[in-house]
Structure 1
Amino acid sequence: MKVMVIVKATKNSEAGIMPSEKLLTDMGKYNEELVNAGLMLAGDGLHPSAKGKRIRFAGNQRTVVDGPFSETKELIAGFWIWQVRSMEEAVEWARRCPDPMPGEEAELEIRPIFEADDFGKEFTPELRAREERLRAEIERQQKA
């Protein structure tokens, strides 16, 4: 199963306070462990929401909202995508994570990523084939 591990934002991450050399070193070692275990598919930190935008949908209307966004506890400071055998394995690895926000209370959230079979019969063979073609094209572009 694939999961997204979400690093929740804090006041310091939203203020743009960059991680220390020690934290970067510790996270680098942790990421290396994840890669060596064959779990890590992707991962990155995110700029503060002040540099972001939100697009609100209301029927056919689209509204662009500039950051920063007010509820820090609802914001994301970074993420990983992991391939794990179970949610329990994801939790086990997440517990090993270095404190992502030293000096502040930090939180990781683990969420399963939908897979094709989760969508049932609505995900027709034609839609599956299109999805597979798109994924193959993305992979081809990344290699180019």
Structure 2
Amino acid sequence: MAANVEPFWKRKTLVQLDREEWESLCDGCGLCCLQKLEDEDDGSVYYTRIACKLLDLKTCQCSDYPNRRQHVPDCIQLTPAQADQFQWLPPTCGYRLVSEGKDLPRWHHLVCGDHDAVHHARISQSGRMLSESSVAEEDWEDHLIFRAG
């Protein structure tokens, strides 16, 4: 009987998710932890391959997630109430997909059961990022990888 129950991300809205469900939507790609640049003319947001100083460049996990805001005060805390602003997140992001009423991709760990699938599918920038401490901020523009949206 339980096998016929839709997964929680298909049957619940973001505001109905408990903390564990909310956190599990993160696919571990680390893209939201990459530095972004905004075009002053049209407001477009561009991702760089420059990672937050707390992001592990291989695993794409925050090295101090519980205390990240103490080290990075402007670290963005995603909440269901911000769902209408998720357009800046990559189109593959579980939070963005669920907020848009879309299903999770087959490489998402909630679908396939493998937390490394995001890396094998090359969705993450694992092994292709640079630490923000190794690149001067004025050179970030040299490391653009894609436009959000």
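Annotations for the structure displayed:
- Among 1, 2, which structure scores highest (criterion: distance in nm of label points 7 Å out along Cα→Cβ at positions 76 and 124): 1
- At a computed 35 (relative contact order in percent (Cα under 8 Å, 6 or more apart)), which of 1, 2: 2
- Among 1, 2, structure where mean count of other Cβ atoms within 10 Å over residues 36-43 as derived comes to 10.0: 2
- Comparing FRET efficiency 1/(1 + (r/R0)^6) of positions 4 and 132 (r between Cβ atoms, R0 = 25 Å, to 0.05) across structures 1, 2, the highest figure comes from 1.
- Entry that produces -3500 once helix-only ellipticity at 222 nm (-39500 (n - 2.57) for each DSSP H run of 4 or more, over all residues; to 500) is calculated, selected from 1, 2: 2
- Distance in nm of label points 7 Å out along Cα→Cβ at positions 28 and 52 from the coordinates reads 1.7; which among 1, 2: 2
- Distance in nm of label points 7 Å out along Cα→Cβ at positions 20 and 44 derived as 2.7 - corresponding label from 1, 2: 1
- Of the structures 1, 2, the one that -0.93 was derived from, the read-out being log10 I(q)/I(0) by the Debye sum over Cα atoms at q = 0.16 Å⁻¹: 2
The numbers here are math on the coordinates, done by the rules we state, and not lab data. All figures in this text were calculated on a predicted structure; none of them were measured in a lab. Cβ atoms are built from the backbone, for glycine too; each structure is taken alone.
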